[in-house]
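Listed after this line are the structures, all set down as structure tokens.
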Structure P
Amino acid sequence: MASTAPPVGTPADWPEDAVEVGRIVDAWGVKGWIKVQPFASDPQALFSTKRWYLQPPEGPAVKRPVAAKPAAPFPSLLKITQAKDHGDVVVAQVQEVEDRSGAEALRGGRIFVSRASFPTADPDEYYWVDLIGMAVVNRQGEALGTVVGLIDTGPHSVLRIQPDDPKAEERLVPFVSAYVDDVKTAEKRITVDWGLDY
């Protein structure tokens, strides 16, 4: 998941805790449904709210259908009437998008939802977005750096920790109980069983 800072040029009603959770990859069917590639293996954040905030695609131009009339401005908010799992993707029906052409015009859109709308995590479970930015210290109280991201290896996640020295190499610490002693979300600190020389 991406950072919670609102993207540049977002509308005033954009939530301050917006988190990027997926991308619109295509239209689905002929009745205005969209196909979304979620960023998490469990896309519950997409089902937690009916208000999806949208940003245009980044990078190279996304192929869109040729329209007879100029395209409408890219919407900043999608009101979702239905959403469901469909294999590795999520399909959703968007209010006021009535046909395939309207859905195709949204292709490449970056979907954000408010972090406050995420389902409550179980004890000892954490959203990646909450771990990013946390300070990491070892049992001896030595600072290892700051979590800048995570890697999903399948069986478990791995913390990407950037030391305070920008020239130092990134540390990779498995996010498993064998190495992670404690996660204090209020203090934004993770304690690990990991040496400075590992």
Structure Q
Amino acid sequence: MPTQRPKSTSTAHASRRSESSRRAILTAAFDLVQEVGYSGLSIEGIASRAGVGKQTIYRWWPSKGAVLFDAFLMLSEGDDGDPALPDTGDLQADLALVLRATVDELNDPRYDVPMRALTLEIARDPALAATYAERLGEPMSALKKERLRSAQRAGELREDLDLDVVVDLVWSPLFSRWLQRSGPLTHAYADGVVATALDGLRPRLR
């Protein structure tokens, strides 16, 4: 039976150099967009900050928006925690916990400019929007719906609900308030969103 050849030393070194360059590029993009804004961000600027040629960037990413998206994904690399939403048996408490964490993230000044830039680019670039949906949006929606299904099985939610609509009802108000700066984004607001949404979603009393 043929055996797989081990990677040569030169191949292993090249792989490590590629990974080092990739992380340098993503870190540079994340840092630069906070300094110069998205309009001032350029492939040339990212390449200069990362110490690579711009062709290296174009070989891996089609646009600066795609680089910035991967920079966000890099922040969660190495996180070995369970990605599932908490399921303590108390849906309202679990959702409030998740939304409070979302509030904290949206209010973090390190992420504000990059996230707004990425949001704008996703709205403008259909290819990036599709990538976002495939790699982050849809997987996160699946986790949210699985927690809601657990609540349905426990009798905390009606069985006939459209869970895609429920996800929008629970999570969209926070993002809308953050994006439009239409009001303070607080834990109290997150708690209110959860309570208001669940009041209309619980099983009807007979």
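Each value in this text was obtained by applying a stated rule to the coordinates, not by laboratory testing. Quantities reported herein were computed from a predicted structural model and do not represent experimental measurements. Cβ atoms are built from the backbone, for glycine too; each structure is taken alone.
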Which structure, out of P, Q, was helix-only ellipticity at 222 nm (-39500 (n - 2.57) for each DSSP H run of 4 or more, over all residues; to 500) derived from, given a value of -1000? P
From P, Q, which structure was log10 I(q)/I(0) by the Debye sum over Cα atoms at q = 0.08, 0.16, 0.19 Å⁻¹ = -0.34, -1.02, -1.26 calculated on? P
Tell me which of P, Q gives 1.19 when you compute Rg/Rh (Cα atoms, Kirkwood Rh), for residues 83-146 alone. P
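Match the computed value 35, 15, 9 of semi-axes √(5λ) of the Cα gyration tensor in Å, for residues 35-114 alone to one of the structures P, Q, and report its label. Provide the component values of the computation, followed by the final result.
Values: P: 21, 14, 12; Q: 35, 15, 9.
Of the structures listed, the value fits Q.
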P, Q: which one has distance in nm of label points 7 Å out along Cα→Cβ at positions 91 and 139, as calculated, at 2.6? Q
In terms of distance in nm of label points 7 Å out along Cα→Cβ at positions 43 and 123, which of structures P, Q is highest? P
For which of the structures P, Q does the calculation of distance in nm of label points 7 Å out along Cα→Cβ at positions 99 and 155 return 2.5? Q
